[in-house]
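Got some structures for you, see below.
Values quoted throughout were computed directly from the atomic coordinates according to the rules given, and no laboratory measurement underlies them. Keep in mind that this is a model prediction, so the values were computed, not measured. Cβ atoms are built from the backbone, for glycine too; each structure is taken alone.
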Structure 1
Amino acid sequence: MKKIAFCQLIAFTVLFMTTSLLVAQSSSPSETNHQVTLERTEIRTLHSEIIDQDYELFISLPSSYHSGEKHYPLIIGLDAYTGFLHAKGCIDAYTYLAPLMPEVILVGIGYGGTGYMEFARWIAGRTRDFTPVRKPSIEEYYKGFIVQKGFNQLEVHTGGAAQFLSFLNSELLPFLLKEYRIESDNKALFGASFGGLFTLYALFNSSDSFNKYFIESPSINYSDGAIYKDEARYAASHSDLSAEIFICAGGQEKNLIDNINTLDSLLRTRKYQNLHIEKVFFEGENHISCAPAAISRGLIELYNN
C-alpha cells in the first residue's frame, strides 16, 4: 500500500513543490518583480546560550493551524538550507491531495546569512554541530572548502554533537512546545549525511526526545565508526528502544550501504521489542541525488500508518 501510494504521488509532489510557493506576480511586465514567499511559513531566530549561536528557524504550519485548537506532530529537519523546501513540498502534497500522512509542523534549522555567506555558515555550523568527536582532518578539509569560497573569517570545528543535542532538548524543543501547538509525544528528527550521523547520535543518547527518525546516507564511519560506542553504551543499559526508523542511501553509495547493513544487523540482534526499522536503497542515486526520493519515501514510511 505504501509503495503504491508513493509511486502514484511522485508526480503530484513535484507539482506541489512548485505550487506551495506563492509568487506575488506583477500585473504588468513593467512593474518591479516581487520576492517569492512561502505559504504558511515564518522565519524566527533563536539564540542558543549553550552554543552561543543564533539559529534561524524555518517554520511551516499546517493549513488548518489557525482554524482550531488542534495539536500537531512535529518534524525537525537539521539541514534547512538543502532540505526544507522539498520536505514542505512533499508534506503539502501528501496532506492536500490524499490522506497519506497527517498535517504536521515542520521546522528546519538554519544558520542565517544570505547567498554564499549562508552556504558557508551552513557548512561550518553543521560540521561542528552534527559530529560527535573531534576530527582535525575534517576541520582542515571544510576550512579549505570555505576559504575557496572567500570566507576566511569563518572557523570550522568538529565534535559539537553533545552541545547541539543539549540545545535541542533544553532550548529548541521547549521554545517550540511553548510557541506552537505540538503533540509532545509525536516528534521526528530528520537528518542526512552528517545530519544522519547526528540523528543516530540523538537516538542512542536521548531516545526519549523523539519517536521517529529519518536517517539518510548517514556518515556512520566518521572517526572510525565512533557512533558504535554510543550504540554499545545504550545497549548495555537498556532492554528496549522505542523508535520508528527510516534509514536509506543511494544505490551508488556502496560504502554507506555496507555501513547501514552492518548497523541494521546489529540493532536487530538486540531484539528491541518496540524498534521498527525500514531500510531502503535507491537504485541509481548518489549522495546528492538521493535526497528528493529519500524525503518523499521517508514521509510515507513514517507517517502513512
Structure 2
Amino acid sequence: AHFVFPWYQALVPTTGGQPTPGWSLEDHMSFASSLSITKTILGSSTPQANVFFGNQALTVAMARLLNLSAASLRALYPKKFDFFCVVPLPYVSDAIAEAKYCLSDLGGAGITTMTNHEGLYLGNSALDGFWSYVNSRTDKPIVYVHPTTPYMKINGKFIEANPTLYIPGLVEFYFETARCYMDLSYSGTLTKYTNIRWIAAHVGGAFPAILDRMIKSLGPTMEASLKSIYNTRIFWDSAGPTYPNQVRGLRGYGIPDSQLVFGTDYPYAPAGSYAGAQAGFINDPDLNQAQVNAIFRNNTVALFGNKLNL
C-alpha cells in the first residue's frame, strides 16, 4: 500500500493524470481492518522522489523526507507498518548513499524504484553502479518496482511519452511495467545481479502477455535462465483486479504460487474496488485455501523473513 502525507499531496496534486488521493493514518487503519490486513509495507507511489525533474539536490532531499516520513509511521506502529526505501535515482552515488542509510539506519524492509527515473529505465547501464551496490549487500535487498509515466529527454527537456489520448494511469502504467521488465531482461540486469529479488506490481501489468515472444527471441539458454529468474527471484503482487483472470497469464508460464504476493494500491484505486480485488483471489477457482493463505500472508513472510516486524 501507499502513503500520502498532506505535504506530498500538495507537491504532487495529480498522479498518472488523476487527482492524488488524500490519506490519513486513521483512514488507513480502518481500510486495513476492513480487509483483515494486520501488517502494511508502505511504498511511495509515483513520482516518488522525482518531483523536481533534473534537480539533483531536491530529488535527494525528497527521498530523505519520504523515508523519514515512512520510518516515523513504523516507529509509532511497529506491528502495523514496515516500509520500502525511496532512492534518488538517476543520481547513482546519492541513491547508494540513501539506500545505505535507509536500509541500515532506518531499518527499511526493502527498496522501491519506479519503472523509469527521468527517462532512464532500470536496465540502463548508467544505473549499473547502483545495482552493483544493492547486489553486494549481504541482506539481499528486495526491490519493489512501481510503474510511472514514461518520459523522454529531447533537446535537454523532459517530455511525457504518452502516445494515446488517455491519461497514463489508465493505459501506460501497465505497459510501463512490461517495458521495465523487458529492459531488465534484455539488458542482462536480472541475470547479472543474482542477489536481488524483485516485486512486480499488478502481477506484471502487460508483461505476461508478451513474455513468450520476448524470451523466445533470445535463444534456448537465455530463455531457460530468464524463466528460472521469473520463477524464483521475481514476486508478483496482486494489486488491482488481477485475479482470477490476469494472473492466469503468469500461471501459464509455470510461475509457481509461491511467487504470488498480496497488494492493494491503497489509496490510489477507486474506493469501492479493494474488497472486490481481494475477493477475486479468495474466490479464485484455481486456488485452494492453503494457496489463498499463502498469497495473502505466508509468501510475503517467507520473502521478507526477519526484515519485517511481526
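Of structures 1, 2, which gives 1.1 when distance in nm of label points 7 Å out along Cα→Cβ at positions 180 and 196 is computed from the coordinates? Of the structures listed, the value fits 2.
With helix-only ellipticity at 222 nm (-39500 (n - 2.57) for each DSSP H run of 4 or more, over all residues; to 500) coming out at -13500, pick the structure among 1, 2 it was computed from. Here the read-out was taken from 1. One of 1, 2 was used to calculate mean count of other Cβ atoms within 10 Å over residues 188-195, giving 25.8; which? Corresponding structure: 1. For the set 1, 2, ranking by Rg/Rh (Cα atoms, Kirkwood Rh) places 1 highest. Quick check on the output: 11.5 is mean count of other Cβ atoms within 10 Å over residues 156-163, derived from one of 1, 2. Which one produced it? The structure behind it is 2.
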